[in-house]
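Take a look at the structures listed below.
None of the figures in this text is laboratory data; all of them are computed from the coordinates on show. Treat the numbers as computed from the prediction; the structure is a model and nothing was measured.
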Structure I
Amino acid sequence: MASGGVYIGGGIAPKIAPKIADGAFVRAFVAKGRMQPLLEAMPVHVILNPKTALLGSARYAAVRAGLL
């Protein structure tokens, strides 16, 4: 369960940014019947940094190498 929230990144984020800004995405996201209370409590985040995957890979490699 994504209790820390849902993160939207990659090429989809810029394409749906207007729907996120006007609330349409979140309304559609939480409108899932009996799952609605759970989804309402789940934060939705948009990743705008295009280098996020590279930064995550670099951190993972540094941890595996014992540098962090």
Structure II
Amino acid sequence: MALRGIPYHRPLACDSCSVVIPRADVDSVRIGDLSNGLWKSVALGVGLFVGAGVVYCLKRDCGGT
């Protein structure tokens, strides 16, 4: 028995990108879209940075008044 699929970094619509790997050689399988994962990670990093800035300003009274 073998596992057939498309490599993670290839688009799902790529018909010629399909590969077959023996099941004994597979240690993990990823499902998803690489570029969407990148943008979600970037958004998380920016959100944490902005959130930390807001907390810092609330504690330091950065309102300028």
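Supply the structure label, taken from I, II, corresponding to relative contact order in percent (Cα under 8 Å, 6 or more apart) with the calculated value 26. Please list the in-between numbers first.
On the way: I: 44; II: 26.
Computing relative contact order in percent (Cα under 8 Å, 6 or more apart) on every structure in I, II gives 26 only for II.
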Can you spot which of I, II the value 30, 17, 7 was calculated from, given it is semi-axes √(5λ) of the Cα gyration tensor in Å? I
